[in-house]
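Novice: Multiple structures follow.
What follows draws every value from the coordinates through simple rules; no lab data is involved. None of the values given here were measured: they were computed from a predicted structure. Cβ atoms are built from the backbone, for glycine too; each structure is taken alone.
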Structure 1
Amino acid sequence: MYSFPAGMSVMMDALAQGLGNGLKLGTPATRLSRSGDEWAVHTERGVWRTPRVVVATPPHVAGSLLSEVAPAASERLLAVPMSAVAVVHMMGRDRTGLPEGFGVLNPRTEGVRTLGTLFLPSHIPGRQPEDRWVLTSILGGATDMKLPERSDEELTAIALADVERVTGFVPRTERVRVHRKLKGIPQLRVGHAARMREVMATLDSLGGLALAGNYTVGVSIEHAAQSGVAAARALMGEAP
């Protein structure tokens, strides 16, 4: 688990500060095109031209961006299945019976619908008031795709019941927040590695274009970061 005392925004703020005026927020790219040795990144606020581009988006977005310049690769990326997830953050005051440790992962054979729960007070100290507890449960996934479409109240009730059933802790909440990502986790099914090698070979042949993201080689934060470093090194001509 990666984090900082003030949260993951510390990393984003540091990256933003390093980029300075080169960072353009609220400017989604709509497509890529090629003119000579330059790539053109088209947005609603104009066109940016550059000799090198890293497409660091989810696969369905990358596929849309590449449809004009690499249609075969675009089809491969658009076909990567994505599972829907809902994240339920819960906070309360009564710490009686609060579990310790990193958290739990729940196999489907346990009969619960929560994929897993993180115990933030134990493995990320300082992220909540000392007299409070914070738990984060994740629901949905590839085998329960419709669950994240339920209401906040339904998802919260499921998360609370599953925490009590799995850990014995009775979570009496003071505050709950629910987030949904209907295209949240890429599913790297059999043959994915071979398909990605084909995509990468196509982009290598174009020159100055690379992909980064948690679908290229693995779904973890570590894999995502590694893919970004690899893409940057490839475009800068450095050894991997």
Structure 2
Amino acid sequence: MPYIRDFLTIIAKSPFGPLKQHSEKVKGAVILTEELVDAFCNNDRRKLQELTDRISSIEEEADAIKRGIKDHIPKTTFLPVDRGDILAWVDSQDDVANAAEDAAKLMTILPAEELPGLFKDSLKRLTKKSIEAVIILDNLNIEVEKELESILRRKDSKIYDLILEINRKEGESDEIQKEALKNLFDYKDKLDPINVVYTNKIAEQIGEIANKAEETAERIRTVVSRKK
């Protein structure tokens, strides 16, 4: 099969191309969460299910790329970085898409019509901040692939700036998540307790997207630091 041979050749030469392909899929899943949250807040159940299915489909494609990396990355052939670091990187990056899918599935369970407007506004802002973190993560993958040989030898590389920017986005998302939960619990006496629990989990999973993006960025920092 020519595709498999090409994939093996790419990984044997450098794992960063497949990691970038995986990152693109992860970003594709996460970007849909903005529409997803809008559908959730508008209680558009048809649109919500459609977007959940699309996110799940993209997450499955990301999983397939991850399995390809893990199954075919050489165990003995020389690689520019440690094999264990690459496997940790792709696992962490895959968790970003998993968080988006988990949030989507939770939203299909819970109707949003009774939720307070302030919470919905905070959830939308939290989603946008998480998306921003993942877009930067995708750019970070581009930088690693594009300038590996020159960048990994310089501490002042753009890679470090992008990692710091992801750190900032994750910190900002944490603050918005706290605000969202405060807005939810200020309204809790008017909501069914089960709805409060599920809504809290939705906000946590949306926030987890940025958390996992930051975790992946730190994995990349490890790879970069070991190459210095």
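Novice: Assign the value 21, calculated as relative contact order in percent (Cα under 8 Å, 6 or more apart), to the correct structure from 1, 2. Please list the in-between numbers first.
Specialist: Values: 1: 21; 2: 29.
Structure 1 accounts for this read-out.
Novice: Supply the structure label, taken from 1, 2, corresponding to Kirkwood radius over Cα pairs in Å, for residues 53-180 alone with the calculated value 17.1. Could the numbers behind the result be given before it?
Specialist: Details: 1: 16.5; 2: 17.1.
Only structure 2 yields this read-out.
Novice: Quick check for you: by distance in nm of label points 7 Å out along Cα→Cβ at positions 101 and 205, which of 1, 2 is greatest?
Specialist: Values: 1: 5.0; 2: 1.1.
Across 1, 2, distance in nm of label points 7 Å out along Cα→Cβ at positions 101 and 205 peaks for 1.
Novice: Could you tell me which structure in 1, 2 was used to calculate helix-only ellipticity at 222 nm (-39500 (n - 2.57) for each DSSP H run of 4 or more, over all residues; to 500) as -9500? Write down the numbers at each step before the final one.
Specialist: Working: 1: -9500; 2: -30000.
The value was obtained from structure 1.
Novice: Say we calculate FRET efficiency 1/(1 + (r/R0)^6) of positions 93 and 109 (r between Cβ atoms, R0 = 35 Å, to 0.05) for every structure; which of 1, 2 gives the highest result? Write down the numbers at each step before the final one.
Specialist: Numbers: 1: 0.55; 2: 0.85.
By FRET efficiency 1/(1 + (r/R0)^6) of positions 93 and 109 (r between Cβ atoms, R0 = 35 Å, to 0.05), the leading structure of 1, 2 is 2.
Novice: Have a look at 1, 2 and say which one yields 1, 6, 11, 14, 15, 14, 12, 10, 8, 5, 3, 1, 0, 0 for P(r) over Cα pairs in 5 Å bins from 0, in percent, as calculated.
Specialist: Details: 1: 1, 6, 11, 14, 15, 14, 12, 10, 8, 5, 3, 1, 0, 0; 2: 1, 7, 15, 18, 17, 14, 10, 8, 6, 3, 2, 0, 0.
It must be structure 1, since only it matches.
Novice: State the single structure among 1, 2 that was used to calculate distance in nm of label points 7 Å out along Cα→Cβ at positions 133 and 197, giving 4.8. Could you put the intermediate results ahead of the total?
Specialist: Values: 1: 4.8; 2: 2.6.
Here the read-out was taken from 1.
Novice: Out of 1, 2, which one gives 13.9 for mean count of other Cβ atoms within 10 Å over residues 29-36 as computed from the coordinates?
Specialist: Values: 1: 13.9; 2: 22.2.
Here the read-out was taken from 1.
Novice: If you work out distance in nm of label points 7 Å out along Cα→Cβ at positions 117 and 189 for 1, 2, which one comes out largest? Mind dumping the intermediate values first?
Specialist: Values: 1: 3.2; 2: 2.1.
Once distance in nm of label points 7 Å out along Cα→Cβ at positions 117 and 189 is worked out for each structure, 1 has the highest.
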